[in-house]
Structure 1
Amino acid sequence: MQRRVIIYRDLLLPYSETFIPAQVESLTAYTGFYVGTSRTANAAALIPVDRSLTLSDRVASPAVWKMVLKLGGVVQSQWLRSLQELSAELIHAHFGIDGIWGLFLARKLGLPLVVTFHGNDATGMDRYSSGHVRVNPLDFLFQRGQFFRDLYVSRRGQLFAEATCVIAVSEFIREQLIQKGCPADKVTVHYIGVDINKFTPNPAIAREPIVLFVGRLVEKKGCEYLIRAIAQVQTILPDVELVVIGDGPLRSTLEQQAVSSLKHHRFLGAQSPEAVQGWMNRAAVFSVPSITARTGDAEGFGMVFAEAQAMELPVVSFATGGVPEAVAHGETGFLAPEGDWETLAKYLLTLLQEPQVRQNFAAAGRQRMIQHFNLKHNTAKLEAIYDSVLAKSG
């Protein structure tokens, strides 16, 4: 009989986080039950409904009980009983801030807690370099997002102390967590991996002169640098097109930049995982030139880089954060110095103008994903972590 694990994510589940159900559904010795306070409209398309349980499913006023949980650590009794009936043996929370809410559940249920840190939760939520954050009650009324970010940072030390195991998605994130105060012997690196059977290119589909960007349109993803680079590329290869998939607060600004400087471009907004994969099969190069944002937020690893390489799509990016762990420079892609859009353009031109180099990188990229980032093999390593946590907690 499979052992049960609660997978905690406060909001079940944004399209940008398909890596979570990919990992959960590849478990073999454990069965994952998705738990959160609320769900998105498209949740049923991403996670099994019969294995999901939210606070909003159980109470008439979920917003009130959600605040009671987050501010006071009080778990609504009916929801708690439903969670107890799952007979789970541990809780695995994704993202540090969700780890705080997962910690409240772990205390009530008497279960060990595993927390995976993915990026911004380790790099970009501290207002001050010292990490000492004053939680301003007025922010709860006027800047709700900032209030909870500050609340998370103020409680992060407690999370480090009480979590049984802390998982970092890259060596870069591990170092960030240690700098933030997480005991080095408690944090382990685990790469989630990519489903290489799902992300398999169709050789019958011809590659087109397309540079593909997939990501949220926020400062960290560096799309403005890619637009500058594509403008340079198009002076030499005018038929090259930039295709941007994703949405975010910078979309309008970036579209205006593209209109004023590019010959060919498309902004497609948010797309389904299937549509993204289709574009990965058509494009010639993948480029998300991530940077370190002014808040300190940096790319933790970038699952989309792994997915692109599994699709035999070479990557051009900046050598930022955990990206060098995902992309082997000069072997599966090119990594320019952060912010150097002119070198970015040079690397794009190399892959667009030299088919043999592109093909060599494409083959090497897929082989590297098979050897080091195979979801099936890496999930087996996660289950070994679960086993160790349960053994440690008795």
Structure 2
Amino acid sequence: MELTGKRILLIISGGIAAYKSLDLIRRLRERGASVRPIMTAAAQEFVTPLAVGALSASHVYTDLFSREDEQDVGHIRLARECDLVLIAPASADLLAKMAHGLANDLASAVLLATDRPVLVAPAMNPKMWSAAATKRNAEILRGDGVGFIGPMSGEMAESGEAGLGRMAEPLDIAAEVVHLLGGSERPLAGRTAIVTSGPTHEPIDPVRYIANRSSGRQGHAIAAALAKLGAEVTLISGPVTIADPAGVQTIHVERADEMHDAVVSRLPADIAIMVAAVADWRVVTSADQKIKKQPGEAPPPLMLAENPDILKTVGHHAQRPKIVVGFAAETQDIERNGQAKLVRKGADLIVANDVSPETGVMGGTRNRVKIIAHDSISDWPDLSKDEVAERLAALVAEKLEGEHR
């Protein structure tokens, strides 16, 4: 089984999503893992230690000051005797403790003491997830190397509100654990990758900007797919409303010049996949104050300048990655425009697609692409963006392996 011999320390924190931890324990054990649970006091208000212990076939740890469990410094032992620390659900409170090094209960003490990989599955009200404090804490934790899976969008069980805050599904969390612990084939282990995603926003004034309709779903999915194959991935994302993928370092930018500088700063790398829909032009001088309409007067002209061509920069760079992939979002002559872009930008592959409004690709969840190489064109069927990402990541891994031979 995929996780045979692997030891998971599962921390269950408070929230209605704690009921999902019971199914998660089953899924991890089905894959051969042993699960040792820690429950916070808040978690015990939602599910019982008896249920968690029965499903995990393990003692459930709850108290930092337990005479029995702490006689041999049990929290240090728990922190080290595992292959992965998994927090599901991870509450806003526990994320805050982790980010600021607090250790006033068993779960937070173990997290401060561990030297093992940590994966968190946040679950909370959407307003709590989007709160400035939670955003800061999540950014600190990502910078410290903590992996995130979710949260997902949907309706909240406890409030009826909808938004970003649902805990990832147990099957998805179990799959992420498998990938993190190397229980499946990881042909990109040891490789580094840069992925760009989303739009860029080029300011006109403090409230207006030039942009496009990119959602970032395809780029984020590609970053996640590369990470699942073992690559060390840096995702450089423009402004999007979707969550950062788990197991990926994400750098958030707004403008094209910021994205360009972030990409170049991450070179050298083995793989570069430039998915972002970067604005071609920017306003030469953006206004410091909102531009006001004047009755009877024409709007002021916008003087535009060309933005840096990130794909071309990477494709012709002195530290050019081994594999450079670009995207061509077209509304006509897809193959011809894609082939021209391949040569002009110095890429190895161009992923070309039709983004006409009737296709629903921009902002949607599905994509139909052509893979354009120097000697071939492959027409892929209509797929979900996750499926496109998985196929593209596998193709990149295959090309790198062929180069190695």
Structure 3
Amino acid sequence: MKTDPCSQSSLLHPDEAIVKLLEQVHPLYETEVVQLSDALGRVLAEDLASSIDLPPFNNSSMDGYAFRFEDLKDNQTLTMIGHAFAGHPFEGEAKPNTCVRIMTGAPVPAGYDTVQMQEKTLANGELIQIEAPKGVGANVRYRGEEISSGGKVLSVGTLVGAAEMGVLATIGVSQLRVSRQVKVAFFSTGDELRPVGTELAPGQIYDSNRYSIQGLLSRANVEWKDLGVIEDDPEAIRQAFRTAAADADMVITSGGVSVGEADFTKQILDEEGEITFWKLAMKPGKPFAFGRIGEAVFCGLPGNPVSSMVTFYKLVWPLINKMKGLPQAKPVQLQAKLAGDLRKFPGRVEYQRGILSTNAQGEAEVSITGGQGSGMLTSMSLANCFVILQQDQGDTPAGSLVTVEPFNSVLC
């Protein structure tokens, strides 16, 4: 497995790469039960059905008056005989030519079939005149019209978001079975890397990649473990890989995976894992490593900060989603007008960082964040999308339509 799948003259297209990568990972089948309040971002491991009708009773969608529609045939003025509030139903008996003052969400009293909003009524003491009635059943939400008891509410593989939490609360679910969280361990290597908050000596830089990876993993809602910066020592790196793989489903590093790169990281990977070193037709992010260390999946990201983030977005995130049990979905892409000229050499798919907005004509427009060097992490901070330029594409003039992919479209 210690081979380069691409020759020096042939690069693997990123779309082909992700297909090959996804073939080599599988969903985690272990599950656990969590409280509804802890379910945000988790993936359902079972179908959920409702044990009640939703809504559980006929209720009013408006503040107004409940009445029998047939009574309007003879007289549009009705006598009010009581009130119905949410949580405090009208307990009297519906009678001909009468109505009940009713609030939104309150049960519609038995015997009444219609609600008129208060703005289309005239009140004179207890006498209520109904103006321009719509028809029988107006403004009534019927029992079970959204979900019937026993009906499926959410399916296995559903990502639980805020709306799903609300739906489950509506049907009284307090606990649910979900896939266990993916465990990811990550670290950086290099004697030149220093932790933030310390002084830099000549030739040293702050370790930014770990913080970017930490942020991405947090947004992916996985259980992550940061092993810090590992010194350039073969045994220290070896032990870090073993420690990471012992308790993780995935191990991520940044740097040390370039083909032909002579450093300890690549050497230890060759010895400890079943790793393939890839050359991808993407920019930034040409070098990438993938395989296994023990039972853990390994993803080796490029060392340049932007390359590290782009390869995470495009290659690692889909793998995590599959391991979580989520169905595969392509990121949302759209066409936008280019605000300025773009420089590009054919040969690789480029993911330039852009700012997507709406121009004065109401058209989607995108501008580049400035310098696009793979070490310029501010280009990611300023951007809200990738501008995707295809492999054979060259320079692109302002006004052209280009493909853009909002960052949030790859999140789950």
query: Of the structures labelled 1, 2, 3, which one yields -9500 when helix-only ellipticity at 222 nm (-39500 (n - 2.57) for each DSSP H run of 4 or more, over all residues; to 500) is computed from its coordinates?
result: 2
task: Can you spot which of 1, 2, 3 the value 4.8 was calculated from, given it is distance in nm of label points 7 Å out along Cα→Cβ at positions 88 and 360?
output: 1
statement: Value 37, 23, 20 of semi-axes √(5λ) of the Cα gyration tensor in Å was derived from the coordinates of, among 1, 2, 3, structure 1
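Values in this text are rule-based calculations from the coordinates and carry no lab data. The structure presented is a predicted model; accordingly, all values stated were derived computationally and were not measured. Cβ atoms are built from the backbone, for glycine too; each structure is taken alone.
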